[in-house]
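Colleague: What follows is a set of structures for review.
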Structure I
Amino acid sequence: MNSFYVAAAAFLTLILVIFLFKFRISTREGLTNPAHTEFVAKGLKNDIVSLQDALHISKYQDNYHEIVKDLADWCDLSMLKVIVSNKINIGDGINSENTKLISSLNQYSQFRETLSGIADTVLSNIPQNN
């Protein structure tokens with residue numbers, strides 16, 4: 001009876017290996033096809049142009065810079081307010097309230113980095129219309 005289980009396990013293992021080998025061979029990477037790569041790149045470029053046109057980036061670039069700058073200043077001041085408010089009780093060590101406050105500060109910080117990225121990459125690289 002034990003030899004039956006061993007033979008059944010070996011047979012199932014062999015079927016599984018054959019199936020995986022066959023599936024692996026037939027898998028083709030998406031970007032190895034140059035036509036597909038060009039299609040994806042062209043689609044992304046079209047989406048970028050559409051978004052720039054919809055937001056009127058060239059026309060309102062200075063306004064967008066000001067909004068992003070103001071939001072970054074708001075984040076910095078909000079984080080400073082929490083830090084100096086003594087809400088983080090160092091004496092309690094790592095507890096749920098301190099962890100919650102620090103997590104929210106980290107989320108503000110990540111949002112601040114997002115704003116900085118928008119200012120540096122999106123708003124600073126727009127061709128000027130003369």
Structure II
Amino acid sequence: MFLSELNEGQKRSYLALATRMILADGDVAPEEDEILESIKSELGDGITAPPEEVFGSTNADSFDTRRSRVIAVLEILVMAHSDSHLHIDESAVLSEICSALEINDEDLDAMTAWAKSLVAGDDEAALRAAAEALMAKA
């Protein structure tokens with residue numbers, strides 16, 4: 001929903017985070033492959049995930065604003081909850097990402113509820129407004 005707002009460096013780092021989440025449980029299902037291809041399409045041609053970010057620590061430097069950090073986590077959560085199951089290994093990766101991007105537990109709870117609502121097909125206009133409020137929060 002918001003990936004187009006990220007700059008090129010943020011898109012590369014986001015793709016690395018998304019790839020890391022998909023690889024987290026050690027089993028890449030065909031549905032996850034489809035999700036990753038959809039993300040790549042949304043990010044645009046030429047955007048690739050730096051391997052050192054996929055397999056190394058989270059590059060929080062590229063997410064230099066709260067808005068970009070919230071966008072990254074919201075989009076990761078949508079991807080993670082698209083199959084209605086958050087694997088324990090995905091949960092560990094998510095925790096690392098949130099720590100690196102300075103997302104606290106209260107915000108993570110609100111973002112998780114938002115992502116689940118989006119996956120459930122709830123009203124996108126209302127969800128967009130809720131996401132904007134999360135991004136603007138000081």
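Read-outs: derived from the displayed coordinates by stated rules, not from any lab. All values derive from a computational prediction rather than experimental measurement. Cβ atoms are built from the backbone, for glycine too; each structure is taken alone.
Colleague: For which of the structures I, II does the calculation of FRET efficiency 1/(1 + (r/R0)^6) of positions 18 and 98 (r between Cβ atoms, R0 = 25 Å, to 0.05) return 0.95?
Modeller: Working through the options, I get structure II.
Colleague: Compare mean count of other Cβ atoms within 10 Å over residues 10-17 across structures I, II and report the one with the greatest value.
Modeller: Result for mean count of other Cβ atoms within 10 Å over residues 10-17 over I, II: largest is II.
Colleague: Given structures I, II, which gives the highest value for FRET efficiency 1/(1 + (r/R0)^6) of positions 34 and 90 (r between Cβ atoms, R0 = 41 Å, to 0.05)?
Modeller: With respect to FRET efficiency 1/(1 + (r/R0)^6) of positions 34 and 90 (r between Cβ atoms, R0 = 41 Å, to 0.05), the highest-scoring structure among I, II is II.
Colleague: Quick check on the output: 12, 47, 37, 4 is P(r) over Cα pairs in 10 Å bins from 0, in percent, derived from one of I, II. Which one produced it?
Modeller: Of the structures listed, the value fits II.
Colleague: Starting from the value 10.1: which structure in I, II was mean count of other Cβ atoms within 10 Å over residues 42-49 calculated from?
Modeller: I
Colleague: Out of I, II, which one gives -26500 for helix-only ellipticity at 222 nm (-39500 (n - 2.57) for each DSSP H run of 4 or more, over all residues; to 500) as computed from the coordinates?
Modeller: Here the read-out was taken from I.
Colleague: When distance in nm of label points 7 Å out along Cα→Cβ at positions 58 and 106 is computed for each of I, II, which one produces 4.3?
Modeller: It traces back to I.
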